[in-house]
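Next up, some structures in structure tokens.
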Structure 1
Amino acid sequence: MYLRAFSILKTENRDTISSSQLAERLHLNPPQIRKDLSYFGAFGTRGVGYPVASTAEQIRSILKLDTPQKAALVGAGRLGTAVAEYPGFKVFGIDIVAIFDNAADKIGTKIGTKIVEDVSRICTIKGAGIHLAILAVPADAAQSVVKQLADCNTIKGILNLSPCYLTVPKSIKVITIDLAMELGALPYYM
């Protein structure tokens, strides 16, 4: 959240921002921001604020996002296509460099500048320095895709957009985002 805010501030050509101004943008309180950022070191100057560019870079380094990360996307349907074309991953240094699917009508087509490859060739990620995967496949296909990814011995993290839980080796971290379930929770809070 802080990295996104500081990245946006950089594009606005802001040099500094106070904790009060940042709190207003993020709907937090200034003491919480000062506490959060001080946990990782001295970012700001009392009475001046936080230097936007250097704070963004420090946060990027803390989050280990200072080195670009290559990702493979599995699933070239509507959700996969939207994910592949989403520019927001660049803020976090994520670059989708390979797209896979099992549908004959998708294989060989282009999404942006990437050509969709046959999922049976997924282990080509081994030599490409890809350690992240994004799953945008139906729930009934997700576990078998995870097995294929795990068998490649290169994936360390998976963003699972499939509406299911996955069983993975302990060496792979999974974050699951079920969009329908998240949307379904909103009426309760409303």
Structure 2
Amino acid sequence: MKRFHFLILIVGIVFSLSFSAHKVSLIGNEIKDFQLKSTDGRIVSLSSYPEAKGFMIVFTCNHCPFAKLYTDRFNQLSLKYKDLQVPLLAINSMDTFVYEEESYLLMCQKAKAESYNFPYLYDAMQNVGKNFHAEHTPHAFVIWKQYGRWIICYSGSVDDNGEHPEQAHPTMANAVDDLLANRTIGVPETSSFGCAIFYRK
């Protein structure tokens, strides 16, 4: 266990140079619909959920030690909010030329082994990640339907404690709760933490 704690500490130090508050706020940006292949073979888009009020969009991947801490939380968030018409979609935008472990086949194996109850989507061309300006794994977004358009209402971390979920402040879930209650989001933007997503030019 001590080695695990040390690993998390080292990961935090190594990637700390990539952790920064957004220079330009993403709140209010419009997100166009997209189509991505899920690990169950389906093509998934925002329009696949005609009753959705909003979405939790989480950019994650296979190899990142920090992202691996969130599997159970993703399943729990999906179970809690899908019946409230706020599905969770996980998207992998990592460059497979740099990280062989991010292949679609290994995504399928991971989703099955960890019993994902939400779509795990393969952003092979990285276009969706670029559209969101996703920076790390995980990088969480809440988008909400406003006058027929999908608007970013929250951007940042899933919560503020990767290693100890029982102590975490659930920043993304709180944003969803505020929107469902027609309240102004208390904290609409935080910093995302994890492995940096490197985009091909």
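From 1, 2, which structure was relative contact order in percent (Cα under 8 Å, 6 or more apart) = 14 calculated on?
That value comes from structure 1.
Out of 1, 2, which one gives 2.3 for distance in nm of label points 7 Å out along Cα→Cβ at positions 52 and 108 as computed from the coordinates? Don't skip to the end; give the middle numbers.
Numbers: 1: 4.8; 2: 2.3.
It traces back to 2.
Here helix-only ellipticity at 222 nm (-39500 (n - 2.57) for each DSSP H run of 4 or more, over all residues; to 500) was calculated and came to -7500; which of the structures 1, 2 was it taken from?
Values: 1: -11000; 2: -7500.
For helix-only ellipticity at 222 nm (-39500 (n - 2.57) for each DSSP H run of 4 or more, over all residues; to 500), the value -7500 is produced by structure 2.
Output the label of whichever structure in 1, 2 has the greatest value of distance in nm of label points 7 Å out along Cα→Cβ at positions 76 and 156.
1
For distance in nm of label points 7 Å out along Cα→Cβ at positions 28 and 84, the calculated result is 3.6, so let me know which of 1, 2 that is.
1
Among the shown structures 1, 2, from which was the value 0.99 of Rg/Rh (Cα atoms, Kirkwood Rh), for residues 36-99 alone calculated?
Derived from 2, not from the others.
For percent of Cα pairs over 24 Å apart, which of the structures 1, 2 scores highest?
Structure 1 comes out on top.
Throughout, read-outs are computed from the coordinates displayed, never taken from laboratory work. Quantities reported herein were computed from a predicted structural model and do not represent experimental measurements. Cβ atoms are built from the backbone, for glycine too; each structure is taken alone.
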